[in-house]
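Listed after this line are the structures, all set down as structure tokens.
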Structure P
Amino acid sequence: MIKLAANETQFIKAKAHAQLLTSAFGWALSTILIKLYIGTIPAYHLLMGRFVIGAVFILAMQPSLVQRIKKQDILIGIPMGLMIFVSYALGVIALKYTSASKSGFLVALSVLFIPVVQTFLQRRLPSRWTLASVGMSIVGLRLIAGMNGEGFNYGDLLSIGSAAAYTAYILTLDKYGKDMEDMLLTFIQLAVVALCSIAAVMLFEGFNPEHIHAGIIPILVIGILSTGIVTLCQTKAQKVASPESVGILLLGEPLFTLIMASALLHETILAGGVIGGMLLLASLVLAVVKKI
């Protein structure tokens, strides 16, 4: 019985890691597709399309979700949806000003921010592993700023802001989301981001159905695979995985992005940028392994 329970626990953890890996690939794919279309489809139109599709997709899987929503679910889901909106909005706009490969690495800073923030919240001095991880990340960031032969730019700053917002989301999800139903929480979050995106379109871009029509195929792919499924996978996985373990997700995403950016977008990756990326990844691995 003990062996059976241990095997079951290992299976649950392996399933959570597979869900995180699926999320990593979905995020990377969305970064590449957005980079391809960000020049022809306004940023908030892209966000609106993907999150409306994502919310509709989840609702179509369980139409009874709306009837099960309670006040407490809304109080938890709305703040998390707002955090996701800020993170995704900054990430999408960043792709106007920086490369997909560099953005993928910078957004992955969430996995480093998480243990650092927890260190301060728990009111204890940073460990040597925290200091080593931060040191490597600073050197890595300095090198990665020239990954494509360019210096640190506005898009890079927005990418780091996106990472900070997602850090807040991951920590909030870990604290308040574990007792909520997976599908219900996923739908509320996506619906909130969809509404925020619609408001942003109206305020900053003016709704134009031609933009949606022009990008309907990538919007559908990003909305279903890289939004609906990805959010559901992470929501499920984080009920098993710790915030530090979610770093596995963010470690996979920049690698997938870098590979696809080089192969599909033909982005130039200089030697210094590769070294910087490896140092950054090393700092992220250290943050996860040592749980700093």
Structure Q
Amino acid sequence: MSVLLGAPVWYGNRPFRRTIEKLHELGLDYLEFSLDYPLPGSMKEADKEELKGLLADYGMRIAFHSPLDIAVMHPREEIADASMRVLRQCMEFSAEFTPLYYNLHLHPRLSTYKLQEVRAEVKNKGISRFFEIASMASEFGMQVCVENDLVPFEWSELILEAVSSPKTYLTFDIGHAIMAELQHSTKTGGHNHNYTDYLQRWIRACGGAKILVVHLHDCSITDKQDHLSIGRGELDFNQIFELLRSTGLKYMVIETFWRDKTRREMSYDELRRNIEFCKHYW
């Protein structure tokens, strides 16, 4: 199986030239570029051309992560409509780079989302809006992927419905799938299962062929902390990679923000170790 390895890049990684040069030096195939405010509007035409040139010079590809500060599935129509306008701007910007995919989150951040009637309303309003999003992505010639959020599987009907669309795929965040269940079971007094059960449930529900992208990182089950450097948490990557080999995975983002449980920031040396680890397994 041929899988392209990538890393996240966000506004805080400026200057982008230095970041891309370093990621290329580490042997990565692509970057997943986050469009959080003030991007993409803050990027001047000359900066866009420089980014395109860097990608071409180093033979790297690019994918995009939709802004986290928009809420396209918000039940308040005014908020959702404004978010859709921002999404169109972001997709139009992204299309200029012929990206591998465009990744987005669907679940709105609502304190009342735990209520069944609120989830039902969000789903009913969201499905028709998602068809509009899928059509927009098709208009720009981009592959749209939906990422599982820090929301329990049993509350994820909206994502499962969206992924069932013929042209939509799942970005499977390993840590989100695990942490969502652990956090939910703690609040409800439920019992924790083996974390691989949580991963298998998503794979079975979506179908392996629907998993196009994986966000990979380690987790501390005891501390309920994710986005750790691989090997610094408690996950068994023999088991995880065995599960992932049953999917249609094509792209893997090493989404490690913290070097260890003390939340020391990642270094390029630690990222190199993560990359070598993944290449050895894959």
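Computing FRET efficiency 1/(1 + (r/R0)^6) of positions 37 and 237 (r between Cβ atoms, R0 = 30 Å, to 0.05) across structures P, Q gives 0.30 for structure Q.
Using helix-only ellipticity at 222 nm (-39500 (n - 2.57) for each DSSP H run of 4 or more, over all residues; to 500) as the calculated read-out, with -14000 as its value, let me know the right label among P, Q. Clearly, the read-out refers to Q.
If relative contact order in percent (Cα under 8 Å, 6 or more apart) computes to 16, which of P, Q did it come from? The value was obtained from structure Q. Taking distance in nm of label points 7 Å out along Cα→Cβ at positions 21 and 229 as the criterion, the largest value within structures P, Q is that of Q.
If Cα extents along the principal axes in Å comes out at 51, 43, 34 when worked out from the coordinates, which of P, Q was used? That value comes from structure Q. Out of P, Q, which one gives 3.8 for distance in nm of label points 7 Å out along Cα→Cβ at positions 101 and 213 as computed from the coordinates? Among P, Q, the structure yielding 3.8 for distance in nm of label points 7 Å out along Cα→Cβ at positions 101 and 213 is P. For which of the structures P, Q does the calculation of FRET efficiency 1/(1 + (r/R0)^6) of positions 61 and 157 (r between Cβ atoms, R0 = 35 Å, to 0.05) return 0.60? Label of the source structure: Q. Once mean count of other Cβ atoms within 10 Å over residues 109-116 is evaluated on every structure in P, Q, the highest one turns out to be P.
Throughout, read-outs are computed from the coordinates displayed, never taken from laboratory work. Fair warning: this is a prediction, and the values are worked out from it, not measured in the lab. Cβ atoms are built from the backbone, for glycine too; each structure is taken alone.
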